[in-house]
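Down below are the structures I want you to see.
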Structure P
Amino acid sequence: TGMAYVSNMNTDKDHYWQDTGKGFISRLKPGGELDALKWVESTPDFVLNQPKGMVVHDGRLYVADNARVVAYVLPKGRPGKVYEIPGAERLNDMAAADSGVYVSDTATGKIHRVDISGGGKHETIATIEGINGIILGKGALYAVSWTLHEMYEVDQTGAQPPKPFGMEKEFTNLDGIIVLEDGTFIVSDFMGNKVSAVSADRKTARTLHELDTPADIGWDAKRGLLYIPQLEHDKVVVGLLGNTEAAK
């Protein structure tokens with residue numbers, strides 16, 4: 001559909017991980033124009049606390065919300081299911097493909113495969129200190145670490161340990177990650193105040209955009225648009241890769 005979804009924690013930075021019951025999700029039209037500020041919001045019957053990373057999979061929008069994952073049924077955002085993740089503390093980003101739905105936990109460093117059947121058989125497939133953004137692309141799962149400022153390829157079966165790229169000297173605190181069709185990686189460096197491209201061979205990085213507090217990024221492949229939330233400015237910058245003049 002081309003619609004983009006933006007999670008809103010709706011609180012100050014001291015309460016980013018608390019169960020406030022005040023979260024909401026905005027919806028943007030293709031191209032970035034606001035469609036609905038509060039497309040869905042917390043209700044007594046279906047609480048949304050501090051929504052962060054999200055992913056669309058099989059007609060549902062999955063949302064990381066503190067220690068659980070909540071799902072909304074598309075296209076109207078009807079409340080779906082709530083998935084409690086045992087031992088979870090600060091669920092952060094989400095990714096999905098045919099192999100499953102995944103969520104990262106920045107506090108515990110774990111990546112979980114979510115049992116979306118409702119059976120509660122969630123699996124931990126990897127542990128990376130300070131894990132933040134995750135993405136499935138080019139047949140693999142990739143992740144970035146906030147504290148180690150490194151990028152990783154992650155074995156979806158959990159049989160092998162995560163493989164670091166060796167890019168830790170390039171970044172300060174990594175937040176989001178996407179993979180383009182040609183294998184190029186795009187990452188956001190929250191405290192480094194930049195969005196960078198990392199070559200498919202994982203050897204070089206170049207800065208595409210310089211802007212304050214870029215959080216978890218999104219990508220519209222059909223239109224070639226990059227979505228960059230600026231957490232401490234309460235806005236989303238939308239533009240072509242490397243072209244800040246086209247951003248809005």
Structure Q
Amino acid sequence: MLFQIRAFIYSLFFLVSLEAMVFWQAFWWGALLLFLFTLVFIWPLVRKPRFLFISFFLSLGSVNLTALIDQGIEKHVFIFIASLVHYISLVGAYRLKNYRCDQSAQGMIEISTLVASFFWFISIFGWFLNFQVEAWCLVLVIMLSAFLINLPSFLVCVDSINKLSEKKQLDLKKQPFIKALFLNLVLVLIVGEVVWAVTFWPFSYLTTGTIVLVVFYSFRNVILLFIREDFSLKRVAVGFVGGAVFILGLLLTAQWNLIV
């Protein structure tokens with residue numbers, strides 16, 4: 001089922017909180033409120049710590065981006081989209097709590113992971129450019145957040161594979177959870193290298209954050225294929241070529257902010 005009343009109410013509260021935060025310009029209080037809300041109300045719904053990370057970073061990323069968006073209409077559109085993704089993440093987590101092999105719920109977690117990463121990467125780059133944060137701080141914050149945001153989807157994937165193997169009595173080697181942790185760490189190290197490189201590029205936070213997301217998604221997709229034992233050089237090549245073309249188009253159309 002796609003409708004879950006508690007998830008809907010919590011997401012509605014999420015939307016109202018962001019709108020109130022914009023109205024009163026109380027961004028720090030809004031971030032604190034959503035953080036406490038995640039701990040007090042989201043936890044009883046999802047019942048697994050791994051899913052709290054997505055909700056937590058989605059909330060903080062939404063607050064950060066809302067503060068950076070200038071136009072009023074764009075703020076309201078963004079808040080609606082963020083609330084919709086928040087609802088999708090809660091429904092996905094709730095369904096996986098009841099049935100670990102729910103493919104639709106896994107897809108919801110995948111979407112929520114990518115959107116939360118997008119919001120977080122862009123907002124952190126925005127703070128970096130606007131407040132002249134040290135580059136090493138930016139790299140560490142994004143690496144830590146990327147690890148925590150992406151970890152649930154890798155663990156869900158491994159858990160689903162192991163559960164299906166038991167259910168169908170397949171003679172397959174179980175995927176250890178430590179494997180997901182290690183591969184997630186490898187992904188984070190790659191992201192950290194890319195973040196360090198793009199901090200020297202003369203582009204806006206939207207451009208640099210999107211580039212990091214594309215690289216993150218491309219390598220993440222390769223790791224997921226490896227975990228699922230569905231690795232294909234053709235798929236990997238298509239993914240990387242598509243990502244490279246997208247980044248090239250982004251760089252050619254982006255505004256360069258040269259410092260003289």
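Quick check: 2.0 is what I get for distance in nm of label points 7 Å out along Cα→Cβ at positions 116 and 228, calculated from one of P, Q. Which structure matches? The correct label is Q. The value 3.1 for distance in nm of label points 7 Å out along Cα→Cβ at positions 68 and 148 was derived from one model only; which of P, Q is it? Label of the originating structure: P. Source structure of the calculated read-out (mean count of other Cβ atoms within 10 Å over residues 4-11, 16.2) within P, Q: Q.
25, 22, 17 is what came out when semi-axes √(5λ) of the Cα gyration tensor in Å was calculated for one structure; which of P, Q is it? So the calculation was done on P. helix-only ellipticity at 222 nm (-39500 (n - 2.57) for each DSSP H run of 4 or more, over all residues; to 500) was computed and gave -28000; which structure, P, Q, did it come from? For helix-only ellipticity at 222 nm (-39500 (n - 2.57) for each DSSP H run of 4 or more, over all residues; to 500), the value -28000 is produced by structure Q.
Computing relative contact order in percent (Cα under 8 Å, 6 or more apart) gives 9 for which of P, Q? It must be structure P, since only it matches.
Laboratory data are not the source of any read-out in this text; all were calculated from the coordinates shown. Just so you know, these numbers come straight off a predicted model, no measurement behind them. Cβ atoms are built from the backbone, for glycine too; each structure is taken alone.
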